[in-house]
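> The structures considered in this document are given below.
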Structure P
Amino acid sequence: MDMDHPIAVGKTFGTQNLSINFESNDSISFKTKNTLYILNGKSKYKIKDNIVTIRNSYKAYKQSGANSCILSFTGQLKKDRIEHATFSIIGHDDKEHVFGDNISLLIE
């Protein structure tokens with residue numbers, strides 16, 4: 001993790017449809033809101049130059065048997081928000097997909 005960005009650990013950022021909690025220096029938990037199926041899970045993340053990046057392969061997700069997965073997430077970390085976030089989340093048996101493009105997640 002870059003040392004020149006605001007500390008994210010322990011903070012939760014969200015929108016009306018998604019909440020992301022930075023649990024440790026490399027792990028987040030997430031939960032969708034206001035969706036037909038509530039998707040939640042954990043993932044690894046990286047921060048470089050204040051850009052939060054999460055990447056998971058669809059194949060690895062299917063093999064893991066997890067309930068849901070963030071396939072991709074990119075956003076610019078600020079002190080009180082994540083700006084310009086673009087994300088793709090998939091749910092169990094591919095029944096639910098949640099997408100976002102150029103979204104701001106505010107600190108909760």
Structure Q
Amino acid sequence: MSMDAPMEQLISELSLVGFVVGYPFDRQRLAPDATQVKLFIDDLSETKKLDGLKFTFWDERFTSKNVELLIKPLSLHPVLAKTVVDKFAAVQILQAYLDYVNKKENR
């Protein structure tokens with residue numbers, strides 16, 4: 001399914017109940033990327049396309065760097081490397097969130 005499909009269609013077809021949003025937390029200051037992420041979610045929320053859906057901001061500071069270090073020996077073309085990093089970083093963010101939720105529920 002294409003990510004440029006209308007948001008409502010994606011929510012319905014994928015039976016989404018929420019989102020985990022990668023957020024570049026920084027203890028010292030608000031990072032420019034963090035501002036962009038927050039504005040995007042705020043704008044999306046104002047469209048009412050997220051009505052009824054929960055979303056969680058999740059720290060993503062080290063995910064991209066971890067993936068970059070893992071794929072560096074593969075010497076991928078920069079465009080392909082960026083695609084791989086983005087996809088695997090998203091997987092790491094979601095998995096970290098799911099691990100956290102499962103651990104919390106098993107206490």
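> Work out which structure the value 0.95 belongs to, where FRET efficiency 1/(1 + (r/R0)^6) of positions 18 and 74 (r between Cβ atoms, R0 = 25 Å, to 0.05) was derived from one of P, Q.
Numbers: P: 0.95; Q: 0.15.
Going label by label, the one that fits is P.
> On to the next question. Tell me which structure, out of P, Q, gives -1500 once helix-only ellipticity at 222 nm (-39500 (n - 2.57) for each DSSP H run of 4 or more, over all residues; to 500) is calculated.
On the way: P: -1500; Q: -18000.
The correct label is P.
> Of the structures labelled P, Q, one was used to calculate relative contact order in percent (Cα under 8 Å, 6 or more apart), giving 29. Name it. Intermediate values should be presented prior to the final figure.
Working: P: 22; Q: 29.
This figure was derived from Q.
> For volume of the Cα convex hull per residue in Å³, which of the structures P, Q scores highest?
On the way: P: 84; Q: 151.
The structure with the largest value is Q.
> Ok, one more. Taking 15.8 as the value of mean count of other Cβ atoms within 10 Å over residues 10-17 derived from one of the structures shown (P, Q), identify that structure. Spell out each step's value before the answer.
Details: P: 15.8; Q: 11.5.
Structure of origin is P.
Just so you know, all these numbers are worked out from the coordinates, no wet-lab data involved. The structure displayed is predicted, hence computed values, not measured ones. Cβ atoms are built from the backbone, for glycine too; each structure is taken alone.
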